[in-house]
1. With FRET efficiency 1/(1 + (r/R0)^6) of positions 20 and 116 (r between Cβ atoms, R0 = 30 Å, to 0.05) as the yardstick, tell me which of 1, 2 scores highest.
2. One of 1, 2 was used to compute helix-only ellipticity at 222 nm (-39500 (n - 2.57) for each DSSP H run of 4 or more, over all residues; to 500), and the result was -7000. Which label is that?
3. Using the calculated result 1.08 for Cα Rg over 2.2 N^0.38 Å, for residues 52-187 alone, pick out the matching structure from 1, 2.
4. Check the numbers for distance in nm of label points 7 Å out along Cα→Cβ at positions 124 and 140 across 1, 2 and tell me which is largest.
5. Once mean count of other Cβ atoms within 10 Å over residues 36-43 is calculated for all of 1, 2, which comes out largest?
Structure 1
Amino acid sequence: MCYFGAYSRDSVRTINNIKALKKAGIEVVECWDRSVLPLRYLRLIKKHIGLKYDVMIVGWYGHSVLPLAKLITRKPIVLDAFIGLYETEVIDRKNIKSNSLRAKLYHYLDKCHFILADVCLVDTAAHRDYFCENFKVKRGKFKIFFVTTDDEFYYPKEVTKKDGVFRVLFEGGYTPLHGIEYIIEAAKLLESESDIVFELIGSGQTYEEIRSLSSRMNIRNIEFLPWMDYYKELPNYIAKADVCLGIFSKGIKASNVIPTKAVDALAMKKPLITGDSPAARELLKNQENCILVPMANSKALAEAILKLKNNDRLRQHIAQNGYELFKQRLSPEVIGRELKSSFHSVLKSDK
């Protein structure tokens with residue numbers, strides 16, 4: 001297959017997808033360019049000449065290259081619709097006002113890329129339903145594949161801890177989706193528990209706002225750590241954590257996704273606490289393979305952390321079942337096989 005477009009080559013999503021495909025025995029050729037338009041089109045056309053493949057997958061964001069893809073190939077086109085422009089920039093991050101011309105353009109571009117692609121990959125049924133309802137696209141055009149992670153780096157690791165600290169870890173971008181303010185408030189509620197420390201790894205849009213909130217609340221049980229190498233450094237921090245956190249925003253996007261950080265925790269056999277949402281319930285079961293808490297509820301989050309801290313048996317039960325869930329439904333091998341099967345069905349329907 002041909003992985004085509006202006007996608008970010010160093011994004012976790014891209015790397016994990018390509019790795020999963022290769023593990024399934026699929027030969028992947030890349031046709032990639034991120035130069036400015038229209039030079040990007042010219043370079044992609046040149047690189048595409050002579051390539052042999054059966055299916056083209058356009059990596060996210062695919063808006064700038066989908067029209068070109070439609071022109072230069074007669075093979076089925078699969079769009080990785082993991083993230084929508086309108087959903088991300090207007091609904092979630094609110095970088096653009098919903099009644100602006102730019103917002104309308106983003107909505108139009110999203111709708112066009114759903115129409116132009118033969119198949120669209122999404123991460124949850126909730127995400128599919130959102131796209132179908134808001135962009136009037138037929139459900140049959142979408143195929144659902146849960147997020148995976150790289151189990152070459154993310155796997156259970158034995159760590160000996162002697163400091164007596166109970167570490168609660170969050171890792172990710174500081175965007176509204178994550179609801180990090182509720183983690184800050186939960187930390188404040190637990191400040192009397194002197195052995196609990198929160199580690200927050202990352203940066204992004206709301207970072208300064210979150211740091212300011214933490215300072216105003218005079219919180220002393222949080223360590224803010226910078227972005228670190230996703231493959232070489234981050235797994236070591238997760239390995240030392242006693243609990244890993246997912247997302248907690250009450251926003252629309254948070255209701256539609258299961259974040260990579262949640263899958264990272266499951267793969268490393270760490271107990272996961274994340275927000276209760278339609279997307280989360282497609283895969284996760286409260287008290288069985290994770291703890292689900294009401295969205296935007298810092299008190300419930302604090303109570304869940306304390307419950308796991310004080311119950312070793314429950315913590316181990318959830319960690320083990322979460323790891324089994326990863327192996328059965330989320331590993332690169334499983335996702336790769338599902339993608340391969342899906343591509344075969346696309347080829348059959350195209351004949």
Structure 2
Amino acid sequence: MLELKHIEKKYNRIPLLVDVSFSIEKDEVVCILGPSGGGKSTLLKIIAGLEKPASGQVFWDGKDVCQTPPHLRKFGLMFQDYALFPHLNVFDNIAFGLRMQHVSEDEINKRVDEALEMVDLQRISDRSVVDLSGGEKQRVAFARALAPKPKLLMLDEPMGSLDRALRDQLIKELHELINNMDIPVIYVTHDQEEAFTIADRLLILYEGRIVQSGSPKYIYTHPRDLWVASFFGLNNKVEGKICSLDPVVAETAIGKIAFSWCERKFLIGEAVDLLILPTALSMIEKNVDDLNCFEGYITDNIFKGSSFTIKVRIRKAAEFSFQILAQVTKGEKIIFTIDPESILCFKRKK
């Protein structure tokens with residue numbers, strides 16, 4: 001339903017968006033994920049019509065809408081700071097866009113009541129937004145975006161100003177609300193946990209370019225390069241050289257490591273970077289003379305509620321972080337294997 005083709009944007013001659021192209025289907029929730037300052041919010045404004053691209057096209061149902069004014073596109077945009085009007089109460093904030101569209105008062109009452117019910121704020125419709133909590137303001141902004149019944153909903157860092165506990169609660173509520181809507185949604189964030197909860201598909205935006213697209217699970221387990229991996233907190237990296245091709249094995253500072261996932265053929269002696277996923281470790285009772293079997297010492301152990309995040313030092317050569325279910329003690333010696341299916345290999349850049 002929405003399609004962007006070769007969108008370009010510059011500020012002071014510095015590229016902000018570079019050849020951005022993607023499409024979104026009906027009912028799809030797409031999350032644009034990337035570091036702050038990477039052009040995510042600007043991209044939303046271009047789609048909404050609040051900014052014009054230097055070049056490229058925005059299509060809705062096959063029609064180029066780049067020259068269509070924002071109010072005629074009928075896209076909903078929830079801003080990062082919510083942009084609520086402090087002199088209006090909750091009801092009037094939600095009704096504002098409808099009144100700008102000259103909707104009848106009866107219809108306004110109906111739509112605002114529906115929006116308030118969706119976000120469970122019926123009881124405070126006459127309260128000043130100045131007196132609301134952060135979570136309540138977020139709900140009012142969301143209701144205001146929904147009241148005009150937009151064809152496309154865009155959310156720009158909607159949880160950015162909330163504390164972690166409230167953010168975790170509201171992201172679950174927002175996930176349920178979005179799943180019950182019959183429109184496509186674009187959700188912008190730099191928070192990976194939000195993206196994993198909300199998105200059907202991720203678009204990773206880095207330095208103005210979409211560097212990878214795919215489901216949250218696929219991108220997490222198959223990042224296209226080390227930058228994408230590090231952005232997701234995958235930092236268990238070790239350098240190596242290919243020493244065998246069948247099976248594929250790399251010689252590293254901690255020993256020989258066999259791995260299964262690779263999208264290209266390697267050469268003997270080729271320099272590579274191995275990335276070990278945090279779920280790759282399995283503890284065993286005794287050492288075996290085999291590939292991917294190591295001894296290490298626990299240097300840190302952090303309880304995460306349903307699991308533990310541990311740090312393991314191996315041969316004084318490397319320290320890796322893993323997620324496990326069993327409790328271990330700091331300083332404890334463990335023997336473990338690393339799953340070849342949970343190791344990614346990248347050609348080392350010079």
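1. Numbers: 1: 0.80; 2: 0.25.
Between 1, 2, the highest calculated value is found for 1.
2. So the calculation was done on 2.
3. 2
4. 1
5. Answer by largest value of mean count of other Cβ atoms within 10 Å over residues 36-43: 2.
Every number in this text was worked out from the coordinates using simple rules, so none of it is lab data. This one's a predicted model, so the numbers in the text were calculated from it and none came from an experiment. Cβ atoms are built from the backbone, for glycine too; each structure is taken alone.
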